Each structure stands twice: as structure tokens, then as C-alpha cells.
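So, here's a batch of structures to check.
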Structure I
Amino acid sequence: MRDQPLLIALVAVQFLIHALGWGMGAEVFRAWRGAEGHFAAHWLLLACGLLLYVPAWPSGSAPRNLGDLLIVLAMVLQYRGMALHWQQRAADRACLALMLASALVVLFSLGRESGHGLRVATVCVGVALMLLATVRLIWQRGRALAPLFAAIASAGYAVLALALLARAVQALLVPPQTKISIDAPGSSNLLLVILVMAVGGLINLAQIRLVLGRVWQVLNAHAYTDALTETVNRRGLLQQVERLHQRARNGEPAYALLMIDVDHFKAINDRHGHAGGDEVLQRVARCLREGLRRGDVVARWGGEEFCVLLPQTEPAAALALAERLARTIAALGSPQVTVSIGLAQARALLESFEDVIRRADAALYQAKQAGRNRVVSDGDVLPV
């Protein structure tokens with residue numbers, strides 16, 4: 001077992017490589033205070049803590065004690081990074097209490113005959129608690145989004161946590177003169193080092209999976225979101241209309257579609273400039289979002305034109321909602337704007353979703369031809 005410190009050093013080097021990768025990620029995303037920065041600090045501190053086990057320091061020496069506390073702190077940062085990723089409260093007080101308790105136990109153990117076992121138990125329990133807290137976080141937040149990932153990651157974290165808790169019990173039960181730290185000779189310690197290396201790789205993969213998943217969500221959101229109004233863009237709306245149309249064909253209640261145009265928008269741009277026009281579009285979009293029900297979708301169709309998708313909505317309810325939206329927008333502050341609205345009720349079994357959009361657009365054209373500031377429902381002109 002003389003090569004065991006070398007194996008620990010190799011594990012530490014592996015963790016340093018993880019730290020470098022996460023440091024690059026934190027720099028790219030400017031996220032040193034976010035999950036990426038916490039993961040980089042986690043792997044760096046963990047590697048430094050393990051490296052302090054490589055030299056033949058005597059038990060209870062300052063470098064060994066520092067290594068123990070660095071490992072516990074590393075796992076605190078790992079948990080905190082996970083909490084930041086899931087946008088959860090990080091339980092900072094509990095983490096601080098754990099670090100203070102670990103430091104006090106280490107200090108208390110220095111003058112005792114059984115101090116070595118107590119110090120080993122302290123670092124094992126501290127790391128295990130952080131791992132179990134992370135398991136709870138992943139299982140609560142990730143199970144619905146990625147059930148397979150949540151199961152595998154949680155299992156890996158839990159296995160290492162249980163192994164460390166078993167090691168903590170063992171450390172408290174062995175004779176005081178028996179050395180049981182991870183660098184001590186013995187097959188159980190060698191297995192623990194290998195387990196740390198394997199689960200460490202799994203933890204790194206879990207972190208990568210989470211961050212890449214978040215990046216994908218952000219990119220996907222940008223691909224289907226209008227940058228100016230923060231509503232769904234045309235591509236995103238077409239996908240949702242097509243999906244809803246298919247559901248209506250399968251027996252769900254029909255949906256309605258509103259095409260909305262800001263009246264005399266060119267004049268607004270000429271009078272107030274493009275910045276003023278952009279502000280009007282943002283204000284109209286905000287008014288539409290606030291006036292809709294949960295599940296309704298507002299999208300920027302193009303230019304000064306918006307489209308509102310109303311799932312499972314009867315014609316009378318869609319018409320009442322359209323009239324209310326038009327009145328609300330007309331009552332907004334300066335510059336005062338009005339909108340024309342075309343309404344089409346889907347006939348999913350008789351037409352395609354493109355036909356529904358064309359009918360709503362034709363109704364909008366009628367509303368504009370009839371004098372604007374009004375709602376047209378499939379040919380019925382209703383002034384606001």
C-alpha cells in the first residue's frame with residue numbers, strides 16, 4: 001500500500017483538471033459568483049485538501065487539519081453551487097454552522113488520545129451531510145425535468161455519503177492508536193480512494209449535465225423569444241398553434257386566435273422616433289401579457305403586429321377578452337395608442353392551422369378597413 005499516497009495525488013490532479021475546466025466556464029459565462037464559479041472553487045479546494053494528505057504529515061498537524069477543513073468547505077461550495085443552479089436558497093446559516101462545528105471539533109480533538117478518529121469522523125460526517133443535502137436538492141428539482149439523470153446522480157452521491165458515514169462510525173470505534181485516515185495502509189482505504197475518484201467523476205458529469213441543460217434552455221428560449229418585447233416570436237407561436245390544432249383535432253375544445261395591430265404606428269414612429277415606437281410596442285406587449293389568462297400565449301407576429309393564442313376558448317369568451325384588451329390598451333398613458341383586432345375561432349376538423357391564421361389576419365384587415373380601434377370576429381365588425 002505504499003503507492004496509496006500516489007493514488008491520492010492522482011485523484012487530486014484529476015480534481016484540479018475539473019477545477020480548471022469550471023474556471024474556464026465561469027470566465028466564459030462571467031459566472032464566478034454563480035454555479036460555475038462555485039463548482040470551480042469546489043474542485044480546487046477538494047484537490048488542495050487531498051494534496052495535503054500526500055506528504056507524511058503526522059496526525060493532528062496543521063496541514064492535515066487544514067486539509068480536513070478544506071474538504072468540508074469544498075462540499076459546502078458544491079452544495080451551494082447546486083442550490084444556485086436550481087435557484088434555491090442555499091441554507092448559508094446551516095453551511096456556516098457546519099464549518100464552525102467542524103473547526104471546533106478538530107480543535108477539541110487535538111489534545112485527546114482518540115483525536116485522530118474524531119478528526120476522521122468529523123470530515124466524513126461533514127462531507128456526507130453535504131452530499132445528502134445535494135441528493136435531496138437534485139431529487140426534488142431534477143426528477144421531473146430529467147428523471148434518469150436525477151436517479152443516477154442521486155445514487156452516486158448517496159453511495160459515497162453512506163460509505164463516508166460508515167467510515168465515520170468505524171473511526172470512532174477503532175483503538176486510538178490505529179490510523180484510519182484515507183492515506184493509511186489498508187484495503188478499505190484503497191477502496192475508499194477509488195470510490196472517491198469514481199464518484200468524483202460522476203459528480204463532475206452531473207454538474208456538466210446541469211449547466212449544459214441550462215445553457216440549452218437559455219438558447220432555446222432566445223430562439224423562440226422576441227428580444228424587444230420578450231414575448232414569443234413568430235416561430236415559437238407557429239409551433240404552439242400547430243400543437244394546439246392537433247389536440248383540437250383529437251377532441252380537445254377548440255382554440256381562438258387574435259391578430260392585433262397597433263393603429264397608425266408609422267405616425268408614432270415619425271412623431272416620437274424609433275425609441276418611442278419601441279417603448280409603445282413594449283407597453284402594448286406588457287398590457288397583453290397582464291390581461292391574459294394563465295396558459296394564453298402572446299407573440300410578436302412582426303413589426304407592430306401581435307398574435308394572441310387562446311387555448312380551449314369559446315367564441316363569446318374570446319370576443320369579450322379581445323374587447324377588454326382593446327379598451328385597456330386605449331386607456332394606457334401617453335402616447336395614447338389604439339389597436340385593431342381580428343378574431344378567428346378554430347375549426348380544427350375542417351381546416352389547417354394555417355387557415356385559422358389566415359382567417360384571423362383577414363378579420364384584422366377588415367377591422368382596419370372599417371376605421372381601426374375595433375374588433376372583427378370572422379366578419380362581424382364591433383367598434384370598441
Structure II
Amino acid sequence: MKSADEHLKLLEQGVETLVTRDELMKKLTQQGRVLRVKLGCDPTAPDLHLGHSVVLRKLRQFQDLGHKAVLIIGDYTALIGDPTGENKTRPMLSEAEIDKNAKTYFEQAGKILDTSPDKLKIHRNSEWLVKMSFADVIRLASKMTVARMLERDTFEKRHKSGEPISVHEFLYTLMQGYDSVMIKADVELGGTDQTFNNLVGRDLQRDAGQEPQVVMILPILEGTDGQEKMSKSKGNYIGLNDTPKDMFGKTMSISDELMARWYALLLGRKPEGHPMEAKKTLARSLVEQYHGRAAADTAREDFEKQFSKRELNEVARVFPIAPGEYGLVELLEKVHSFKSRSDIRRVIQQGGVTLDGRKITDDKARVVVGGGEILKAGKLVVVRLSISS
């Protein structure tokens with residue numbers, strides 16, 4: 001059994017801010033204590049993506065160490081909206097939209113989390129927020145000053161630039177913090193854009209006579225463009241429900257610089273070897289996480305066939321030929337001046353012949369030509385078969 005020190009070392013990996021380390025260590029050393037680890041998700045969109053997986057994977061680490069994940073579906077806070085990273089007010093959603101989006105969260109989060117009843121508890125914050133009277137809301141609002149609210153960077157920037165800030169946006173932060181009071185959270189996880197809200201939860205818990213939650217902040221994953229955070233609205237995301245082919249292909253499109261960061265945040269290690277091979281390893285690992293080993297192997301094979309064909313197409317000479325079925329030896333004899341048929345057979349048997357990336361080692365094989373195929377034999381023969389008129 002691992003010690004509390006070993007647990008802490010594991011949980012600290014990849015964390016950007018921890019408030020506080022000593023408090024977390026104290027909680028971990030309390031024998032038999034099962035921590036309640038909170039993560040809030042507003043169902044403002046139907047899809048989870050790799051950006052969400054960073055914090056979900058940290059939540060899974062807590063589960064694997066024997067603690068309980070408490071997933072808060074912010075159906076009630078989603079009715080209000082939250083300031084986004086673009087310093088604008090997130091639009092309010094209808095109850096029907098919220099319900100539709102929330103249903104997909106359970107299935108997608110289950111790709112990462114242990115959904116056993118003893119490891120996961122799911123709440124909607126409407127369970128307690130809808131019961132609050134107007135007097136309850138006023139009492140909650142009295143716990144926070146305007147000056148404290150303006151410490152949040154998005155509020156501060158909008159205030160300085162003269163952009164309007166609605167009072168209900170202040171209430172969002174208090175409502176999220178109140179969630180921590182209601183479930184008696186020991187730890188709350190979040191991205192860097194949620195730091196202020198999570199710290200408010202500590203204040204409200206302390207005011208309620210509870211031990212304040214530890215706040216663990218994870219980095220935000222940049223999207224495939226390498227510039228802005230991953231977001232469906234920005235079109236730079238890879239969804240957890242993306243097909244293996246799309247997930248692999250989109251990963252292969254990222255820059256080498258971004259690849260190192262994705263390795264750190266999504267796999268917890270550094271890339272090794274040639275950048276192209278390292279990127280294939282990253283893409284394959286991600287597909288395997290969400291679709292299984294067989295799908296990952298197929299996605300890699302399909303990509304390599306397509307990539308090889310695209311690369312070879314740039315150097316291939318065009319060879320016009322009538323469509324139809326050909327013996328492979330006969331076809332190679334037509335497209336290149338080999339010394340003899342025995343030379344052709346030797347190249348085939350040694351695995352040096354591919355048609356559209358498919359290796360052919362049977363010198364008696366027959367192939368169908370329809371036009372556009374890339375035929376490669378040995379190191380020197382690369383032709384694109386073009387239908388002759």
C-alpha cells in the first residue's frame with residue numbers, strides 16, 4: 001500500500017496551483033478518510049473534448065486512490081450563464097437544452113471516470129439551489145463584497161474597459177461556491193479559468209463552519225491550432241466521441257511544439273524519438289484510451305496508408321494504363337524496365353512491392369487497376385497508374 005507521501009506526489013503531477021499542499025497532506029493522512037472530490041460541469045454544450053479530459057483524468061486518480069468523485073452538473077447555474085474567457089457573458093440556455101446536454105455528460109465522463117456507485121456521485125445543483133428563497137439569496141450575497149468580486153480577472157478587465165457586468169454574474173460565483181458547502185467537498189478541481197470561483201467555495205465553507213476545501217487547479221489544454229484553449233466554438237477541439245479516424249488525424253495535424261504539451265497534459269510523460277513517430281504514438285495512445293486497442297491500431301494503419309499515398313503521389317511519375325485486372329508481375333513489367341521476370345519476383349517475395357500502401361508478397365497475385373493507384377517496387381520505382389484514354 002502506498003503512503004500518503006506517495007499519494008500526494010502522484011496527485012501533484014501536472015497541477016498548476018494547489019491551495020494548499022499542507023491541507024491536502026493533512027486530509028490524506030487521516031486514516032480511513034474517503035475524500036469527496038468535486039468537479040463542476042456546466043452543460044453548456046453537448047460534447048466533452050480532450051480539454052475536459054485533463055481535469056477528469058486527475059479526478060480518476062483520486063478515485064483510483066480510494067476516494068469518491070462528486071460530479072456536479074450545473075443545470076441551475078447554466079440557466080444564469082458565466083463570464084467566458086473572451087470576457088463576454090455566456091448566453092443563457094433553456095431547460096430543454098440543459099437537459100439534453102447533461103445527459104451526454106454521464107456517458108462521456110464514463111469514458112474516463114470509474115462510474116461505480118461507491119466511486120462516483122452525481123448531483124444536479126438544482127437539487128438545492130431551486131429551493132432557495134429570495135432571502136436566502138440575499139444572505140448568500142452578503143458573504144461577498146464587490147471589491148472581492150472585481151478581483152476576478154475577467155470582471156476586472158471588463159470593468160476597466162467599460163463593458164457591462166450584470167449582477168447575476170456575481171451570483172454565479174456564489175452559487176458555484178455554495179455547491180461546495182452543500183456536498184461538503186474536501187477537494188475541488190478546476191481549470192485555471194475557475195480559480196477564483198473555487199477559492200470562493202473555500203470562503204463560503206469556512207463561513208459555514210466547514211473545513212475549507214483544497215483547491216487543485218489544472219492547466220488549460222490548447223486546441224489543435226496551438227493558440228487558444230480547446231473549444232468546440234473555436235473549431236480547434238477533439239471530442240471524446242470523435243471517431244478513431246478523426247481523433248487520430250486531428251492529433252497528427254498539431255505542431256511539434258504543441259505535441260510536447262499534449263504529451264505532458266494528456267499522457268503524463270515526454271515524447272521520445274523522431275517527432276513524426278512520437279506524434280503517431282500520441283495519436284494512437286489517445287485513440288486507445290477512448291476506443292480500445294484494436295481501433296487504435298486500425299486508425300494508425302489507415303493514416304499511414306493515406307499519408308504514404310499522399311507523400312508518394314508527390315514523387316510518382318504518371319503511367320497511363322488501360323483499366324482492368326493484371327498479374328502483378330505483368331503489371332510491374334509494363335511500368336518499369338526490370339532486367340528479368342525473376343528480378344520482379346524476387347522484389348515481390350522480399351516484400352518490396354506495395355499497391356496503395358498494401359504490401360503484396362505473392363508473385364502470382366492479380367490486382368485490379370481502376371486509376372489513381374500508387375504502385376511502389378523497391379526504392380526506385382514509384383508510379384501513379386492513370387487510366388489511358
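None of the figures in this text is laboratory data; all of them are computed from the coordinates on show. Quantities reported herein were computed from a predicted structural model and do not represent experimental measurements. Cβ atoms are built from the backbone, for glycine too; each structure is taken alone.
For this structure, a couple of remarks:
- Test item: helix-only ellipticity at 222 nm (-39500 (n - 2.57) for each DSSP H run of 4 or more, over all residues; to 500) calculated as -13500, pick one of I, II: II
- In this comparison of I, II, the computed figure 2.2 for distance in nm of label points 7 Å out along Cα→Cβ at positions 53 and 301 is attributed to II.
- Taking relative contact order in percent (Cα under 8 Å, 6 or more apart) as the criterion, the top-ranked structure out of I, II is II, with the highest value.
- Structure (I, II) behind the derived value 95, 48, 30 of Cα extents along the principal axes in Å: I
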